[in-house]
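Multiple structures are listed underneath, in structure tokens.
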Structure P
Amino acid sequence: MPTQTEKAKLFASLHVKGDPLLLFNVWDVGSAKAVAAAGAKALATGSASVAEANGFADGETVPLNFALNNIRRIAEAVDVPVSLDFEGAYAVEPDAVYANVASVIETGAVGINFEDQVVNGDGLHPLELQAARIQAARKAADDASVPLFINARTDIYLQTPPAERTSAHLSHAIERAQAFAEAGASGFFAPGLKVADDIARLCADSPLPVNIMNLMDDTDNKQLAQLGVARISYGPSPYRTLMGLLTGMAKSAFGND
């Protein structure tokens, strides 16, 4: 069985520009085992999937201890590297981010998604504060001697309707990618970005490997690879698609189809 450090190094090595790591997001031990058995090189949870599967709303309403126990059980159940969608780290101030990320590392997880939005608030954290939060997460990893993969997410595109997006939003994303890299992030996640030219520009100008989301719509993974994407994640789509199938099966059983 590889050590946590070995898994962390493997996980980082799988982020290759043009040959992206595919993360078909999971939410519990059962889904983790199923996706691992399908040939996944690594696993990652989706916060919305974990929340909805357990009767919570997305947005850090899942109790922190519940989230930590869930990722611990997943990490112990599979041999591949596991990353946690940690939303905003259940904290705002860097000292609290440090403590919570240290707790994640203790579960055996080797990566986190870390958002720059103000969870259950408005807008994004100021760049200087978000950089300090990333620095705190990196220090927690360094102090634990685990090369945690910090996938720094920006919510610029999720908070801006497609019709209102301009070149300024892309410039802002690139600025954040550069600042996050300097702060110690390992990857840059831009959910909601779908325009091919903008993805290519972000991949070219970001010093970090870029993560784009596939919501099981018309997204073409081969095209994303050609654009320079290094990681493709599926977010809540696997869970919600499966629940749709379950509802359909139940309707058929009850004669309501």
Structure Q
Amino acid sequence: MVDHSLKGKTVLIAGGAKNLGGLIARDLAEHGAKAVAVHYNSVASKAEADATVAAVQAAGAKAVALQANLTSAGSMEKLFADAIAAVGRPDIAINTVGKVLKKPIVEISEAEYDEMSAVNAKSAFFFLKEAGKHVNDNGKVCTLVTSLLGAFTPFYAAYAGTKAPVEHFTRAAAKEFGERGISVTAIGPGPMDTPFFYPAEGADAVAYHKTAAALSKFTKTGLTHIEDIVPYIRFMVSDGWWMTGQTILVNGGYTTK
């Protein structure tokens, strides 16, 4: 019988310094992971990465912070190599990296499109490639997408459009890695109460999103909260191994697809 618990597992989290990624790192350590490699993008997030590492260590797990811009295949290869050198081969690999752009299609420049594609789609593809090469047999791989994949809405073409390929990447990787017992899933949260959300939205849009869900009035802000999403991810990388190949869309902490 394969052990699908978190006890003694080694974890790599791309975008694990802060917000949702940082809370995932802390949570998995608190639930038995023995080591967590925390990726951060730039010097601007180093202090938060260090704070997450300290929290993971306080929970009794080994931890390391690794800096990289993950928009090239080479940088993704180096991230996995550095993580393995520091804490060992991962049993669990989680990718929370993403960039949002809210803008009409007719106003999006080629440079903006290329950046969105590199951050949201290209990085996810090469994360899965390296995970397929380095995650231990019977391991878990999970990527963050967006609940906008199930929406019919304007202005997010470059964001949701460059996250959409990750659904197919997930299905393909699940088929290809499954013979080694590796589960591959994706989870798409609704608008989250984090600094990732607010800069892209005007005041009217923020007010709308805070009241849009039927359950909005029962939450602290009306938005999805990272503490609501973390249990889903913990489930997907432990007990939820049998859900491989699926994308779960979540709004306000409740599954909608």
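Of structures P, Q, which gives -12500 when helix-only ellipticity at 222 nm (-39500 (n - 2.57) for each DSSP H run of 4 or more, over all residues; to 500) is computed from the coordinates?
Corresponding structure: Q.
Using distance in nm of label points 7 Å out along Cα→Cβ at positions 40 and 232 as the calculated read-out, with 2.7 as its value, let me know the right label among P, Q.
Q
Could you figure out which one of P, Q the value 2.0 for distance in nm of label points 7 Å out along Cα→Cβ at positions 80 and 104 was computed from?
Considering all the candidates, the number was obtained from P.
Work out which structure the value 25.2 belongs to, where mean count of other Cβ atoms within 10 Å over residues 32-39 was derived from one of P, Q.
Q
If you work out volume of the Cα convex hull per residue in Å³ for P, Q, which one comes out largest?
P
P, Q: which one has distance in nm of label points 7 Å out along Cα→Cβ at positions 16 and 88, as calculated, at 1.4?
This figure was derived from Q.
From P, Q, which structure was relative contact order in percent (Cα under 8 Å, 6 or more apart) = 19 calculated on?
Q
Here, each number is a calculation from the coordinates, and none is a lab measurement. Bear in mind that the values here come from a model prediction, so they are computed numbers and not experimental data. Cβ atoms are built from the backbone, for glycine too; each structure is taken alone.
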